[in-house]
Structure P
């Protein structure tokens, strides 16, 4: 039985009806699924030698999805965990396809049968206090960008927050008077309050004051040069810039480990996370 709904229609209903209206997915989840499916569509279009808008659902069959997953690992250099995350988004889309269009049930079943790749759970990694200090000394705090970079790096080091949690912080989530606290929103819309170290509270207050942001506003704390909320890619650039400058004075700085902070796999050591006296 031939599919009666177009690929474009199914993609649109997946994001608007399935993710946003039915599942009330967070903006981060929507963005993650969007990126995965965008990469899949671009891969399928290149493989079929057609424009993305001319693709059909049959162009995303099991063989194409398997080829895409291999492409993610071999050509894009993603780890198996990232490969599995892409597959999770694809499965979610094809479950929607199966319930929305009975004519595409066969295609959906074949894709849903693709297994996840087994991964090895690695021990947590961390940076030493000397390396954390080297990173914090790298930004030029006399400039707005440098002050933002310093505050962001200090926030990650003192709180151990995920990058997505850090860039999601808004001014109203901060309490900068004693006892200073921050509200973090994690995966699955889970919220938690964390105490803020005194130096971090002062840095956040200085950054908000420098930008003219009121603590009662819903503005994001960490923004890019155009005033929009900083993205994960923006944080990666901030970290790489800090590593590049810090490595000049501290050659022992493990650049590879620093880059992995942006994916949440490297944490500061316990003594770095404790609030200073």
Structure Q
């Protein structure tokens, strides 16, 4: 019988809230096993779970950064912040949704993390008043625009990183930006500045994230790094973007093929 159809099970907790927790936790079983297997974790709604990074991609991102301080300007459920905290001295987790910020803070405590500060405020507003410079700033702009629906161009995302680049580079020399895997390299490079690296992150041959490393003042060749976390192991391939245009495809002459048709 559905939990929603039963009489209240726990005092002070509605069956609707309980059902939401069960549904959200189930979605974390493969995507976020550390959260799934930790008692007393509290879960947000399933949309927040769907939008968050997986543990695999979050762990990979943490290998890119280093230093004493990082601002996660679009903190969300906090998976990326959690892994950043294992590689960097102090992490500031900004999340405009106060309820989600509180959930993330609770879970950091449950997970035993002591070097993350949760701040329930818009990350860009926090940055304007911040008196310190960060070694890194991480952003994962929302690709859901109230007026345009689901979007892919950086200038249509929230926050609009393109418009905020000047502010961002007054507070850090290093930016790690997560974008839609559908964002064209050419468009991204045209909209951004100082692109040093582009990371293409896939799981079982499906691209999940594009990660852009921006380094203030960088003007040399852009390096593309690809990684595929497959069941057989980790596959990597790196190249300079300029070499892609110089690459020449080589094909053999037509070969023989056997085509078998089968009736259903």
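From P, Q, which structure was Cα extents along the principal axes in Å = 73, 66, 38 calculated on?
Comparing all candidates, it corresponds to Q.
So if we calculate distance in nm of label points 7 Å out along Cα→Cβ at positions 91 and 131 for every structure here (P, Q), which label has the highest result?
With respect to distance in nm of label points 7 Å out along Cα→Cβ at positions 91 and 131, the highest-scoring structure among P, Q is P.
Upon calculation of distance in nm of label points 7 Å out along Cα→Cβ at positions 227 and 251 from the atomic coordinates, which of the structures P, Q produces 4.6?
Source structure for this number: P.
Tell me which of P, Q gives -16000 when you compute helix-only ellipticity at 222 nm (-39500 (n - 2.57) for each DSSP H run of 4 or more, over all residues; to 500).
P
Suppose you compute distance in nm of label points 7 Å out along Cα→Cβ at positions 163 and 195 for every structure in P, Q: which one lands on 2.2?
Clearly, the read-out refers to Q.
Just checking, which of P, Q has the largest value of relative contact order in percent (Cα under 8 Å, 6 or more apart)?
P
Using distance in nm of label points 7 Å out along Cα→Cβ at positions 43 and 179 as the calculated read-out, with 3.2 as its value, let me know the right label among P, Q.
Q
If Rg/Rh (Cα atoms, Kirkwood Rh), for residues 107-218 alone is computed to be 1.12, which of P, Q is the source?
Traced to structure P.
Every number in this text was worked out from the coordinates using simple rules, so none of it is lab data. Worth saying up front: this structure is predicted, and the values here are computed from it rather than measured. Cβ atoms are built from the backbone, for glycine too; each structure is taken alone.
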